[in-house]
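Have a look at these structures, which come just after this line.
Since every read-out is calculated from the coordinates, none of them should be taken as a lab result. From a predicted model like this one, the values you see are computed outputs, not experimental measurements. Cβ atoms are built from the backbone, for glycine too; each structure is taken alone.
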Structure 1
Amino acid sequence: MTVDYDAVILGGTVQGREAAALAAREGARVALVEPPGAVEQQIRRQIVLTTLAQARASQGQTWESVKSQVRSLEAIAYPHLNLDGLATSGVDVVLEPGQFSPRPNLAVTTLTRRLRSRGYLLAPSTAATVPDIPGLAETPYLTVDTLLDSAALPESAIVLGRSAVAIALAQSLAQMSIPTTLVTRGDQLLPIEDPNISAFVEALLEAAGVTLKLNTRLDAIHYKDSFEVSLADGDLLKAQTLVLATAAHSILGPLNLDSIGIHPQIVHGVATGLPVNDRLATPHPRVFACGPALGGYWAESTDRQEVAIALHNALYLPLRKVSFLNRPALLHTRPEYARIGLTADQARRWYGSEATVVQVAFGQILKAHYGSETTGFCRWIVRADGQLLGAQICGPGASELMHTIALAVHQEIPLQRLDQVPTLSHSQAEIIPLMVSEWQRQRWQHGTWRRDWAENWFNWRRTRRRLG
């Protein structure tokens, strides 16, 4: 059976369902094709990371209580995106694996259907990358998706990787009084961030009790009742549990993309993401992409703007552009870390002396002391005219504050007008005037041209009056 649609979405992620819901609201005839259970697995992954970040052994939380909380949150997560609701709104939901079929006409085929459309949107699910380490494949390692399947709390753990999942899991396990070691081949935990920010996050993990093994090569992994990890320098790590938390890759193999001229980006033999332009179009002019399939930054993307742009471009003309630089991202540490745009080092390379770094410690905020969460900072990179180039926030409520910053960046709202943004509703709103005040203080401090010019002008005025 062949059916014509305005858009067919090859999903498996929350972003795919969001695109389907948006298309239905706009009156488009849309089909959502996704493998059974893929979205539920992604939602569970997010909930596990958030729940573990809040867990504390010192507060009497047990492994069973954590698992119970995760199950409760799963039952109420994303109620507007459940399949029954999408079907009621007009989305044709097909719970089957799908792939592209280029002949006789471009279509998506499933086990029972052939769906043709004017435009196609890719939002497939992801999975952890399994590195080629001798012995790893033969061991019963865990991932964030299977960690809570364990009957009891691990006695000790080794976490492999430096992804957002690896960092968050290592800190969470250590905070639950589990001896935890984080092992990565990289010499910096956050390789794209400024070195001092990476050092700050590394200090957060070490303060929680995590043993960091940076710039470490693995020779082999063995398992017999417990894990033994042989390092290239001759050391041997032992733990009851091994958690694989390497960078995730998009599951693109089953989609038959090669048949329509789309060749995923390959890194170390793994398809990491889809090649797209600034309109989220793939090399095939009728196929667009959004969500994790875009690849990119290490942290989980929290931006929903790209979903709306990708769907719009699949349905309408003219095509809209998206800025990959301004994709907000979130790291589920405690306190949480959020970021957008340029880092301080990047801004200085691009803009030179025009870029100013403004930073305020969360300890200066009164509400932070009420909750005893005073660790962290708010760092913004600002141009001379007040344009926000980037932000890195580590502290309580960082994700809420970052949504306001993302709005300011997308709408090009200058720093001096940021307190007028009507959506400002987070609990850390008082940090906005502090940041603006610090920015103005830096602009008018001794030695800057504004301060020198103003002093010279007023000195000239005073001299004229005395002489007059």
Structure 2
Amino acid sequence: MSIQEDTIDGAEAMVVDGETAAWQAIDLMLSVLSDGLDHPELWALIPSIVAENPLVPEALLRRTAAEPSPRLRVQMQMLLGLCAATLSAPRDALDALMPLCSTESQNVQLQGALFHLEGLLDPGNPKYRLAGKLCLHPFVELDVLENSTHLCCASFLPTSTGNLTHTPWQDVWNGGAAQAIRASMFDGSFRFCNKRTCPKIQSNQLRDAGELAAEPEWREIIARGDTLMQRGPETLNLSYDRTCNLSCPSCRVSRYAADDATRARFDAMQEREILPLLKTARTVFVTGSGDPFASKNFRGLMEQLDADGYPELKFIIMTNGMLFTPRQWAAFPSLHGRVESLRVSLDAATGPTHELLRRGARWPVMEENLKFAGALLADGLIDDFMITFTVQTENFREMGDAVDLAHRIGASHVYFGRITNWGTFSPDQYAETAVFLPGHPDHAEFLAACRDPRLRDPIVCPSDLDEFIHGQA
């Protein structure tokens, strides 16, 4: 055998060995990703993985094209984009992955990878540096849905910690999933969180752990890295009854009212778990799932939570506003002087848009009810009055006008947030309504609307739109 043949054979062996190593690296990464969570420690390692295994991107490309599993294919596309970011500009990788946002809006893994790429493009932005910061929600809040519980809004932290319908609250509050979520705050990964929709992360409002440790109630928790809470939740978000008098497209496809059997199940859970929890809670949020004044369960619960039995308890009331009339207010003396925040979901600043996005609503009724809410605030009968505005294709042009409306009716805040796909939209429908996603035909006009100086009024809460409203200022 000639020297040339030996060289060729050796090169071929190196390629084979290189391909084997590439497949092994890919399999190892996929095994890490099998839990469906965000893995920033892996994203940080990918440049060195590609440096040691240059054939990984090519092998990933071939494997992605042949992969029949949609879940694995998304993970491979994600890894391919992260690998590409090490070989070229991260912007190209981000642009290539961004179309997946409409189909994977609730995928914390993909959103975490996009968050990582955005951080590479904006390294000086402190919102991308999560180590040493803490989100307090998992330590103080319990959100109760119909068949699950969460330590934050399920849109921002989708992992459930259990089902309060048949599980004691102690096991839901301090079970394995709950402790793992809290541990992810201490290790800086925030791996359970949807980082691109979380308002705290997007607006850089997480607490510095060192500063928090100076506060007596947090000192020992932070020093020990406690994930098991000795006290119950301070805030209960009750979102288990979806009963509502409207059927907004952003939330549901038709009106819904709980039947007798469902209401009986809710009543039993309230007596067994909710009421004992509220004895030591500071705040109860009613409701993130429907309308409190349309729900027989929530109406009965609010009546029970009087100042004599629950003297320290304050309310956050979230309503679509159609039933929030002087007569309804008078019917609930338990709320008087105890409403920490009244939040009215409006999604518009004009009648036609409101009635389009709030099916069943009537704008003249809303105008009167909004004025009544403003009068309650002015008279000191409620502590805060916020209107909430879910931004989408049909209403983004009215964001600035919503600020003017808030001033006219005497609201103290106006909250803007991205529309979430709760399963009411197909991927194509969501892509059409999610105007904040690059590639949307109206995205440039949306960016221009976000430059409206009215959106930088102190009463505005930009939440997960902060990068558009303040990032362009």
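What to note about this one:
- Source structure (of 1, 2) for distance in nm of label points 7 Å out along Cα→Cβ at positions 260 and 348, computed value 3.7: 2
- If volume of the Cα convex hull per residue in Å³, for residues 316-435 alone is computed and equals 122, the structure in 1, 2: 1
- With helix-only ellipticity at 222 nm (-39500 (n - 2.57) for each DSSP H run of 4 or more, over all residues; to 500) derived as -13500, matching label from 1, 2: 2
- Here mean count of other Cβ atoms within 10 Å over residues 332-339 was derived from just one of the structures 1, 2, and that gives 17.5; the source is 2.
- Structure from which 2.7 was derived, distance in nm of label points 7 Å out along Cα→Cβ at positions 212 and 284, options 1, 2: 2
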